[in-house]
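The data blocks that follow each hold one structure.
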Structure 1
Amino acid sequence: MNLVTSQTLRALCAGATLPAILWLVACGAHGEKTVKINMDNAHYYTDGKFDMEKARDAVVALMKYHGYPIYPGIREKLWITDYGLGRFAEVGLAAVMWNNNEKDRYMLMDIFLMPNQMLPEHWHEAAKGNPSKLEGWLVRHGLSHIVGEGEPNLTVKVPAIHNGGKVTVEHEVVAKPGDFVPLNREGAHHWQMAGPEGAIITEVANVHTDAGVRHLDKAMNDFFLKDVK
């Protein structure tokens with residue numbers, strides 16, 4: 001069982017700002033273990049550049065806190081980005097692509113979101129001979145606000161660094177461990193935001209194609225596509 005002190009969790013869920021150092025307490029079979037995640041955004045930047053190794057440290061700490069298996073070589077498999085915004089603590093993504101079979105059309109990926117971190121609004125188009133991505137998400141650990149098309153019911157605040165604090169879809173599903181949330185249709189806009197303990201999510205889909213990803217925020221879109229061939 002994973003927990004933060006109940007007082008801290010209540011404050012975070014009520015919208016309080018995360019402390020610079022977040023101490024997460026995990027209680028398992030071998031007793032209590034404290035995991036430190038640095039939530040000071042400046043920690044993730046060295047001489048103005050995104051420090052990938054510090055981001056990897058944070059993701060591995062999140063894995064340890066939630067009891068996620070740290071497989072040999074998983075640290076090196078992590079794909080991590082701050083989308084060029086310089087605000088990784090607010091907007092970013094870490095993921096491990098386990099399989100992306102373009103021939104037979106199946107994909108499996110694990111997503112790791114830091115506490116209260118937003119995965120930005122985006123959608124998928126057909127590209128490189130692949131269809132548009134049709135996906136769904138199974139929350140394994142933590143909590144994720146999964147947002148897409150539908151009646152607006154948004155309870156979380158979008159960071160100002162994300163498209164001036166604006167999004168185009170506001171139908172939220174608060175997904176907890178064991179909850180599976182499918183994308184309602186191909187091409188639908190969607191985004192996520194982790195809860196105060198972060199989130200580890202398994203994504204399943206027909207296929208993933210980087211060249212078919214489109215982000216609402218133009219700066220993020222340009223950054224993501226600049227090296228896509």
Structure 2
Amino acid sequence: MNDVIKKHCTAEWCEYVRFHSKKQVFSAGEYIFKAGEDALGLYIIEEGKVKVIINNNDGSERIIRLISNADILGHRGFGGDWKYSVSAIALEKSDLTFIPLSIFNHVMKANPDFAYYMMMFFAEELRESERLATNLPIRNVIASVLFNIYKVFGLEKESDTKLSFTLSRKDIANQAGTRYETVVRVLADLNKEEIIRIDGKALHILDAKRLEVVKNGKE
């Protein structure tokens with residue numbers, strides 16, 4: 001059972017969720033759900049890595065969120081017409097717990113701590129979306145993408161600096177809303193400043209604190 005449920009729900013409700021939830025496994029590149037499909041419940045990632053994307057008017061895709069172990073997925077389909085406005089794709093083999101919508105609603109109403117956690121989760125996600133929607137210089141936006149990869153996916157167990165999963169340069173450009181060439185240039189600058197280190201397709205985070213400073217535009 002996911003730590004979020006254990007921490008914020010009573011033992012009886014944890015067992016209730018355990019009984020009614022369903023374990024699902026997705027392969028790398030497999031859709032967990034697609035935009036336009038009915039929102040049938042909530043997913044919690046037990047182990048794995050997932051990207052959430054939106055489709056632009058020109059048919060292209062943009063990554064709006066990266067998620068990993070213990071993160072919540074599927075809530076963007078709640079309310080309104082109860083359909084997903086985004087799509088979710090596994091970046092690697094991922095184990096998820098699916099909680100049907102009716103069960104989620106019962107748990108929310110019966111467990112104030114869980115309801116408060118979800119409210120703060122929604123508020124933080126909205127705050128970060130609003131921050132990225134401002135007209136930040138592209139260097140800061142790309143730094144935000146890199147810092148988010150670092151915070152969500154972490155480092156390899158056998159390395160103090162190498163990201164456990166590095167998005168392709170194309171996907172970094174996709175999430176930052178810029179061109180591939182711009183990403184290459186900014187990464188080269190950050191590499192020269194010894195904030196990151198480019199290692200082929202992989203990236204190393206040499207100075208997370210400085211990267212966060214760049215992310216926040218406080219250089």
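A short reminder: the numbers here are calculations on the coordinates, not readings from a lab. Computed from a predicted model, the values in this text were never measured in an experiment. Cβ atoms are built from the backbone, for glycine too; each structure is taken alone.
Remarks
- Ranked by distance in nm of label points 7 Å out along Cα→Cβ at positions 48 and 64, structures 1, 2 are topped by 1, which has the highest value.
- Entry that produces 34, 27, 24 once Cα extents along the principal axes in Å, for residues 80-127 alone is calculated, selected from 1, 2: 2
- For the structures shown (1, 2), volume of the Cα convex hull per residue in Å³, for residues 112-151 alone is largest in 1.
- Identity of the structure behind 2.3 (criterion: distance in nm of label points 7 Å out along Cα→Cβ at positions 88 and 168, calculated), options 1, 2: 2
- With respect to Kirkwood radius over Cα pairs in Å, for residues 56-191 alone, the largest value across structures 1, 2 is given by 2.
- Answer label among 1, 2 for the case where helix-only ellipticity at 222 nm (-39500 (n - 2.57) for each DSSP H run of 4 or more, over all residues; to 500), calculated from the coordinates, equals -4500: 1
- Parent structure of the calculated result 50, 40, 38, given that Cα extents along the principal axes in Å is the read-out and 1, 2 the choices: 1
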